[in-house]
Structure I
Amino acid sequence: MSETVFTYAAPALKFGPGASAEVGHDLASYGARRVLLVTDRGVMETGHPTRIAEQIWQHGIETVIFDRARVEPTDESLEEAVSFARDAQSTGRRFDAVVAVGGGSSIDTAKAVDLLLTNPGELMDYVNAPVGKALSPVSALLPLVAIPTTTGTGSESTTICVLDVLALKVKTGISDVALRPRLAIVDPRLTLTQPEMVTAASGMDILCHALESYTARWYADFDAKQPDQRVPYCGANPIADMWSEKAMSLLAGSFRAAVEDGENVAAREQMAMAATFAGLGFGNAGVHIPHANAYPIAGRVRDYRPEGYPDEPIVPHGMAVSLTAPAAFRFTFDAAPERHIRAARLLDPDSRGKGRDTLPRVLSALMMDVGMPNGLAEVGYGTPDVDDLVAGATQQQRLLATSPKAPTDEDLATIFVASMEHW
C-alpha cells in the first residue's frame, strides 16, 4: 500500500533588516531569565553576538556566551560546548533558552547543547545509526532561537545537527523533530560580513537544498507508514515544492551578484530569503545524493584550505555538496525529467535544453561563475579515493532513501569519478 499522507512543520519565522534587535522581546515572551548564547570566534569578531547579548540584557535576561563553536562541528567540539553549558548551569541558575548566532555550525552546536542539557546520556547515544545509537529525546528541549549570519545552511529551519566523528573519519548527524528551533530570526544585515567564498559555498548549499528537495522521491511513492514511523524527511510534496521553486527563482537573480559584491544589500536580502525558503522546503521533503556524498568529501579532507575560512584543512559543507551535484542530477534525471528541466529553467530562464545534461550544464556554469573548485580533484581527491568516498556515502541511508532513483555502490562510484573535473 502506498503512502497517502505527508507532513509539514516549520519554526516561527521573523524576517527582515533589524529583526535580530527584537530577540530580547521574543525571549521574554517565553519567560526566559537566563539564556546561553552559542557562536564562534569569527562571528564574535563581527560584534553581532555582543550587540545581541546586550539587547537581550535590556529585557532583564542574563546571557552567558559560548564563543568556541567550531566551523564544521566535530564530536569533540560538541562535547566541549556541552561541558561548558553543564558547568555554567552547575555554578548558577539553569538556562531557560538557547540562542544561536552564526552559521550552520553555531546553530548545530546549539542544537546539540540543548539536547544534552535537557536529556540523559552522551552525544553518541543520539547520533544517527549505524554510527551512533539513534535514541530519541525523552524530555522536552529548551526553546532554541536561531539567528543565522550566513545565507545557506537552513539549519534555522531543520531538525538536523551535523557533525564529524573524528575517530571514524565520518560525517554524520543527529535527526529528530525536537531539534527544530522554536524561532528563526533572519536579519539580512548580519550576512554583509560574509567573505566571498563563504557566500559562494553557502549559496551552493541553498541551491542544492532547493534542487534536492524538488527532485526528491515523491511522498506517495513510499510505502504507507504508521503514525509512529513518520520522519521529518517525507519526500517531495506540494508545499515543499512551492518553497523550493521560489528559492531557485530568487537565486537566479541574486547569487552571482551577492558573490561579486558583498555589500549589495538587495542581493544579500534575496539570498537570505532564498535560504529561508529552501530551508522550509528541504526541512520537510529532504535531500538526497549530493548531500550524502558531501559527508565523506568533508570528513576525509586532507589539506584543502579555502579562502575566507579558518586556516585548517576543510571542505565547507556547501562546497562539498556542490562538487558531485552535476553528476548526481545527471543520474537522477530519468526519475523525473520534467522536474530537472523545470529546475534548470528556474535557475537560467534562457536554458532551452531538454535532456539529462541540461541541469548539470546550468549548475556547472553557475559553480564556475561563483568560484567553486573545478571538481573533486581540486580539493585533493583522485580515483584511488573513490572506494572510500562511496563507503562514506552509503552510510547516509537516511538521505539516500529520499533519492528519486536508488543508487547502487557502482552508481555512486560513477558519480564520484565523473565529478573529478567539471569544466
Structure II
Amino acid sequence: MDTQHFINLENRYGAQNYKPLDVVLNRGEGIWVWDVEGKRYLDFLSSYSAVNQGHCHPKIMKTMIEQAQKLCLTSRAFRNDQLGLFYEDICNLTNSHMVLPMNSGAEAVETVIKAVRKWGYKLKGVPQNQAEVIVCENNFHGRTIAIIGFSSERQYREGFGPYPPGFKIIPFGEARALEEAITPNTVAFLVEPIQGEAGVIVPPSGYLREVKSICKQNDVVLILDEIQTGLGRTGKLLAEEHDDIEADVTLIGKALSGGFYPISAILSNTEVLGVFMPGEHGSTFGGNPLACAVARTAIKVLIEEKMIENASKLGDYFLTQLRGIKSPSIKEVRGKGLMIGVELVPEAGGARGFCEQLMAQGLLCKDTHENVVRFMPPLIITRDEIDWALERIEPILKGNTST
C-alpha cells in the first residue's frame, strides 16, 4: 500500500484537527525515520522533544519489553515496585522533594493548577474561590478547556467557551509585568522557560532569576513548564539551570519516557504537593509500573550517554551555522541547545512551504505561528549529521523568497 492509500484512510475516518505533512512513517531508529515506501528522513522535530533519546532506543526498549512481561498496570489502588524507585531516581536527579506522576503534559498542568489553588487557600490564606494564577501571552500548556481558557491564541480558544475564571495574562519576558500583576490573591506564576509553540521565543538573560525573586518576595509559587525544554533539550537537564535557579514546581513529560509510553511528572517542594490528601486527586494510569520502569531507563540513558552535553555543544554549533546563512527570507534565528527556531519574513510566503521543500530533501521539521520553522533533532545527533542537514537547509532558505 502506498502513501496515498494511508492518507486517504486518515482523511476518510479521522477527525481533521491536524494538518500533517504528507509523509507516512512506519519505522524509526536513532535520528532517522522511514516512510511506507522506504524513503529515509532525518527527524528534526523529535515528536516535540518526546524522543530526545532517539527513536527506539535499545536500552529503553529492553526495559519496556521486560516490564511489560511482568506487570503493566495496578492503578494506584495498590503499590508497585517501580513507583518508589522512580521517585528516588527523579528526586535525586532534580533535587525535588516530592513527585506526582501523571500521563500527559496537559494533565500535569491541570493537576498543578489544582495544587496551587489549594495551597493558596490552605497555607497562604487566599479567600475561597478567589485564587489567581498568572500566565504569559503566547503560552502553550496544553489543550484542555481550562488551559485554552488562558491562552492568547485565537485558534486555540474560538468556539470552545465558556472558560473557567482565575487566570491573568501578562507579556512574556517582562519581569516588571509580573510584579505589577501580582495581587494578594495571586497563588502562582506558570511560565515556559522558552516558549516552544509560540516560535521558540527566548526571554532575556536573567528573566527567570528575576521572576523567581519576585515570586519569593510575594509568596507566589513559581511553576516552570519544562515539558518541552526539560530533560536536556536546551543543553541543560532543566532550562532553569541557565539562570541558576530552582523553581518551586517543575513540570516534565515527553522525553521522560523517550517516546515509548505516556508519562509526565510534577516535581515540587513538599509544601505545594503536600496539600493533596488521599482521594483528592488521582489517575488510573498515573504512576503505573510500566511507565515508571521506562522513565527510569529513559533518564538513565540521557545522563550516561551524555546527551545533554551533546545538545549544548552541537546546539551552539548549529545555531552559529544557521546564523551565518545570508538570506533575505530570514528574519531571526534563535534558541538554546537543540531547541531552535528560524523566523522567516512574511514575504517569504510562510514556513509550511519551507518544511515541504525540506521533506522532499529527506529532512522533517515543523512550522509554527505561520512564519517560524522549528529545528529540534534528537539529542544523539552528531556534527556530521547536522552538516548533512545544513547542506539541505541552506540552499532552501536562500531560495525561499516565495512558496
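Kindly point out which one of I, II the value 0.35 was derived from, the read-out being FRET efficiency 1/(1 + (r/R0)^6) of positions 24 and 288 (r between Cβ atoms, R0 = 35 Å, to 0.05). Please report the intermediate quantities before stating the final value.
Numbers: I: 0.35; II: 0.70.
Considering all the candidates, the number was obtained from I.
For FRET efficiency 1/(1 + (r/R0)^6) of positions 264 and 336 (r between Cβ atoms, R0 = 25 Å, to 0.05), which of the structures I, II scores highest? Working shown, then result.
Values: I: 0.15; II: 0.70.
Checked I, II; max of FRET efficiency 1/(1 + (r/R0)^6) of positions 264 and 336 (r between Cβ atoms, R0 = 25 Å, to 0.05) sits with II.
Here mean projected area of the Cα convex hull in nm² was calculated and came to 18.6; which of the structures I, II was it taken from? Spell out each step's value before the answer.
Details: I: 18.6; II: 20.2.
The value was obtained from structure I.
Given a value of -14000 for helix-only ellipticity at 222 nm (-39500 (n - 2.57) for each DSSP H run of 4 or more, over all residues; to 500), point me to the structure among I, II it was derived from. Walk me through the numbers before you get to the answer.
Details: I: -14000; II: -10500.
Answer by label: I.
Figure out for me which of the structures I, II the number 22 belongs to, where relative contact order in percent (Cα under 8 Å, 6 or more apart) was derived from the coordinates. Working shown, then result.
On the way: I: 16; II: 22.
For relative contact order in percent (Cα under 8 Å, 6 or more apart), the value 22 is produced by structure II.
For mean count of other Cβ atoms within 10 Å over residues 64-71, find whichever of I, II sits highest and give me its label.
Result for mean count of other Cβ atoms within 10 Å over residues 64-71 over I, II: largest is I.
Just so you know, all these numbers are worked out from the coordinates, no wet-lab data involved. No experiment lies behind these values; they were computed from the predicted model shown. Cβ atoms are built from the backbone, for glycine too; each structure is taken alone.
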